[in-house]
Structure I
Amino acid sequence: MITLIGGEMPAYAEERPPAGGPLLRHLVERLPTGIRVLVAGPHRDTLLRAVADRREVTLLLRSRPDAERVDVRDVRVLCGTLSTFTDTDRYDAVIALDGTDRLHSPEGPPPDWTDSVRVLKRALRPGGTLLLAVENELGVHRLVDPGTPTAARSGDAWAPLGEFGSAPGRPDRLAAALGAEGLPVCGLAAAWPLPACPTLLATPETLRYGPLDALAALAAAATAPAYRERSVLSDPRRLAAAAVRRGLGAELAPAWLAVAQLAARPGQAVPLAPALIAGPAGTITELVGGPDGAWLRRVVHGPEELAGPLPTGRLLEERLLTAALGHDLPGLRRLLTGWMTGLPHVPAGNVLVDGDRYARLDPSAPDRADALARFAHTLATGGYHHPWPGVTDVARLTDVLAGAAGLTTAPTPAPTAGDELPDIRRRHEEQLDAVRRRLADAEDRVRFYEVELGRREAELGRAKVQIAAFSGSLGYRAAKAGLGMARAARDRIRNRGGR
């Protein structure tokens, strides 16, 4: 049953995907049962079903076609916008994991983040919990996007404010803004790699004081599948890893997730682990600090074999690329040999190196027989300078790396080797620059040969003039006649000798 509250969009369907994924579903499942919940904005049906389990759920959508397609039992659907939403002191929890932008329509007032938060706050009962996601307009996903967020690239972008919007631009400012509205934050996490479906959540404290090398590797691993075959300006995996490792993981995260309360109530808030990771097979693990300062993996959903201490060290792929960029051939051979000896079928993006120890980052990730060929694909096509610039073919580069690792035979590259690489426009620009340099060199050679040809033609012209001048003189004619007489005498002598 759909209730129209005004401001609904009768013919428009949302173009961008709704919020969801295993981590967000896990968080909403942590809400107490038997409470009344408002879900504001488009969310996946799987998330709605998780919320509706033993809870009374109301869903607010602006799109009537989307409201009619909701296929979740026992969910009350309101179709309209925040400007016409009048429920007050009604809900124990409000979930807005899609943000507040898609709670307005072009017919209503322009969206303002603070005003939207105030409407959501009015819907809460005293002690209620707000789960709110805020997109970071200066996040890594924006930095690698070839388009501009202030351009109307979709049907709902009638006011594409981008970085000129009113939402807070840093996690500490987000907490301060919610606190100023009477919603003190009791949990805050940075979300990677995309706002709508994060697979890595980490608190700002963890990103500041936690295992930065391992977290950087986790951020790179989470970013890789999100940008597969997508067009980007630069490699988002390297940018995400560098941001986390250099202490900017929270500031450059694509989104932030805040858990705030209208007033403290025991047992009502959703607890946030220091870090939550969603694996490729639907597994969920969390990172917690151990008593001795080490970090441990605790299984939330999945096989218990994933539990245990978090390995230390830096991502092997980054170590290999660093050695290749610095032309450190001994270091490159040492890393390749240790990798192929210890974990030959584990991709370089899933191996942490600490001295001479090589360990898996994510034990649930599948092995790949073409792990070395995948790294050769990354090195050859990722825009990285390496010690073998003349080797541009992936198969030949795989042979070179196999020889450096001490292998007698190189692994055969699979047809999908390196398929996790996005379409990097900066790499295309570097290739175009190389072509331009070659064309410029060819043009210089052409100009040189044109000048040389002109000089030789001038010399030939002068020689022809001299020859023509000499051919008409008395000395030339006498020399020519003498030469003819000499040839005739030579012929007679030869004829006599032949007799």
Structure II
Amino acid sequence: MNVVMNRALKLVLLTGVAALALAGCLNGHSLPIAKKEAVSPDAAAIPELSLVFSQMQRSADLLDVQEQMNRILVDKIGAKVKLVPIPSDDYSQQLNLMMLKKEPLDLFVSINAREFKNMIVNEHIRPLRDLVERYGPDIKQTIGDSMLDSLTIGSDLYAIPSIRDWASSHGFMIRKDVAEKYGISPASIRTIDDVEQMLAIIKAQESDLTPIASFNTQSIYTGLSSGAYDAMEDRLGILPDFDHNLKLVNLYETEQYAKDLRRIRRWYLKGYIGEDAAVSEDTGRELVRAGVAFAYFSSLKPGVEEQESRLTGRPMLAVQLTDATMTTSTIKLFGMSMAARTPHPKKAMELLNLLYADRDLLNLLNYGIEGKHYVKTSDQTITYPPGIDASNVGYSFNNYEAGNQFISYTWDSDSPELWERTVQFNQSARRSRALGFSFNPEPVKNELSAIEAVLRKYVSGLETGTLDPDATLPEFRDALRIAGIDRVIAEKQKQLDTWAGRTG
């Protein structure tokens, strides 16, 4: 085994131990990664598995990458994959349409808490516990049984989280060149009032730049408030300060929510936020890359400055506003789920399992083809080929969406200790008191459906400053009450109390 693989295995084992520790159940040993025998199935009988994921830019070379992946998959599990990208800004809607139209679908990236819960309620997602036990040995080893247990909803498991930064601190990214031009230092920005002063400077001096944008949602509030509470996956009953004696609060009825919306409205009226923020499909990263925005809210992690500089094509600086915290939501933020109607559950689980152990397969999915989409600068690090960058590369995949990041390459602009730093980041983060609790939506599925319609009507307008909260917030609150938010929060509190009694 070479040095790189020794390093990767060390991280895999460390991740598994950390996961067990977080769940409070270290068992003192790890299982070896299972060895798989090559298979040679009849070509006519090889099943094709559709893998659906979100993508921020079109991949012209998608089929080339797919072909290379299938050379590995046919040999190892006797199956092929069909990569099915959906634009990130339309991902949830298009994924739901695929399910309703019964289009081919086996595995998909689950990234939206409310939509994910609706899929479970509507029985669009296949329970995974039994399949993991039988066909997911590498998933069990790298994530750990106790962590998987803590991610169950009801009595089963509906998504396998990617192994990455499971914690998150919060703040925003700013263009380094513009910040230096006006003497703006990240170290001097510690409060939202400081942020507002910075936005005023940019608005006054750079008329062609939108001072701040959201990351990838039509909500400035999400960035503004992140790090203040445990959203409990869907913000329908939050845990203030990640504790609050495990007593949930209706976010939308709080005075702080109203105060934050008024601030955002003020920013909108002063031109700090784009006029079309409530309907724009452009991410903050895309706006910066296009040269029309200065900053965007973002979760932060080790290596985020290098990552965002690479993806925007501009030197970026991180401004941290909160310390790192870990919640059930941050762990489950990106994962892989299986469609309930997949005709090949065994093969789909075998494919998913490989993404946690097979370095060659995962790097193909993450980065594409060596020599075409990247070149190696060492055994562990890569860069773009000459003339290629993030804006024109022929293949792209959000590598945090699936599998075990800690066995994948890193970019040569990243720290050589990026994965070790990420493990330490996870281990040192503050844990929510509700870490490990997952809400079972089944008892209030009708209310959740009605609430979803209300949220779609009001949230983007209110949380980008487009709508006046003094006029619209009372109407929004009334609509939520009519839809049944109080019953949802009461049911979540009941389940949380039961969970707390069981876990101590």
Structure III
Amino acid sequence: MNASHHAYERRIAGGLACLLLAVSAPAAAHAAPAATGTAQAPVTLSMFYPGTSSPDEAAVEDAINVYLRQKLGVALDLHPIEWSQYDMKTKVMIAAGEPMDLFFTAGWQNFKQYADIGVLRDLTPLLGRYAPDMLKTMNPLYLSGTAIDGHNYAVPTQMNNIVWKGLLINKQLAEKYRFDVAGIKKLADLEPMLRVIKDNEKQITPLFGKVADFEALASYQQLAGGPGALMPGGGTKIANEFASPAMSTLLGQYYRWTTKGFIVPAKQTYDSFQTQALFTGKAAGQTFAVLTGTASYDTAAQLQTATGQAWLEVRLQAPLVTNENLTTSMLSVSSLSKHAEDAVRVINLLHANKKLLDLLDWGIEGTHYRVDGDSPGMIARIGDAYSTSGPWMFGNPVLAYHTKNDALDPNIWARGKKIFDKAAVSPLVGLYYDAAANAEANMAVSNALSSFNTSMEQAPQDPAKALPKLQAKLKQAGVASVIADKQRQADAYLAKRHTLAAR
């Protein structure tokens, strides 16, 4: 095995399958240049994405291809792969040299690793010529923020994802007790309301708040999980947020509120309230307030759908755009594809053409869905003969129809775009932290923190005693080297970004 392959193997973060490690790099290295032009058209492009095969998939594919042949002179061969099998099957296809013309990837789905080893086609020189409609309307941050060394190896879905930290308040209860929700400027301002709810609403849990959500408020942005984060007002300096006064205050609040019965850890059976609401339905609505470190523009709308109750947002930290937001869902082109130009033309249409999006997302109107005449932009599904994972996966979801299972408000996605366009951007957007560079220390630190959080959930402790013990365990695990490595990678990335911008 040659030295370049060893270098590629060391760059893999999180551990790829042995088969991919063994043979995918040579397959990518022998990739032929994509064919130029579309003289061979009409062509059929293969498209792979996570999803479930549907009985009417062939009928929908035919309808898509009638439209695509008229618009572009190409056709799609759809290949949905079960979510549980998608990662492994795509790795096997990559290793075998399968020329996937279009395939789903994401920041959490090997995007950076695949780009590093040559699996993905560099789309940068193609976008201006073959995706002009997309570029006219797409916020430039989508491409600049997902570029690797100035090159675009995928086109992100325009999900308008942001993250904000704060509270979601049950609107009905807030109005019942005439709470001044707008007056909540810091977490401590919530306590008088929690006391009223506990004293007067015996069936209602005052607050759903996990230890990790309290911890999240101590930092501006965690980098690949803590410890090691950007702090409010701290610029690009990576700090140990668990050594900050803010962390001590927040964990003290968690401890006091559990002892007062405002938080009932035994009722917090899932990692987040959003997940608990999804799996337990309206029963999860028996909560007055939710503390969250990972809310997006549509979290309140999703909770209303899940719980049947309206929720008010109280943002304790303003909306922020991070790498995770931009790379949630992406389409790439294999470096082995002979039809890269045509693939980019299809991507362009997915970002600019409502009809194609609706066909791919929902199927055939009148057969698989009907338009809701009372709610513009909304549809009702007919049966289950065709389904995908939903409009979040492809192109520009703002253009597509939505269902009331997504949200009851048909304008939520347009408002989400406005929030995204105005949100602050992380100074480290575009940085892909490589935990494998310091794998042993990262794992030890992660285990120490996980053990601490589990202990705090099961038997809340006074942080005056618990935090010093955690700090000792983190020190022993190598937290100093983890933070130093995060800072090193951040500084190197910022220097490279500055160099690219100066060209």
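Read-outs throughout are calculated quantities, based only on the coordinates presented, and are distinct from any laboratory measurement. Every value quoted in this text rests on a predicted model; they were computed, and no experiment measured them. Cβ atoms are built from the backbone, for glycine too; each structure is taken alone.
Key figures for this structure:
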| quantity | calculated |
| --- | --- |
| Parent structure of the calculated result 0.65, given that FRET efficiency 1/(1 + (r/R0)^6) of positions 305 and 353 (r between Cβ atoms, R0 = 25 Å, to 0.05) is the read-out and I, II, III the choices | I |
| Read-out P(r) over Cα pairs in 20 Å bins from 0, in percent, computed value 21, 52, 26, 1, structure in I, II, III | III |
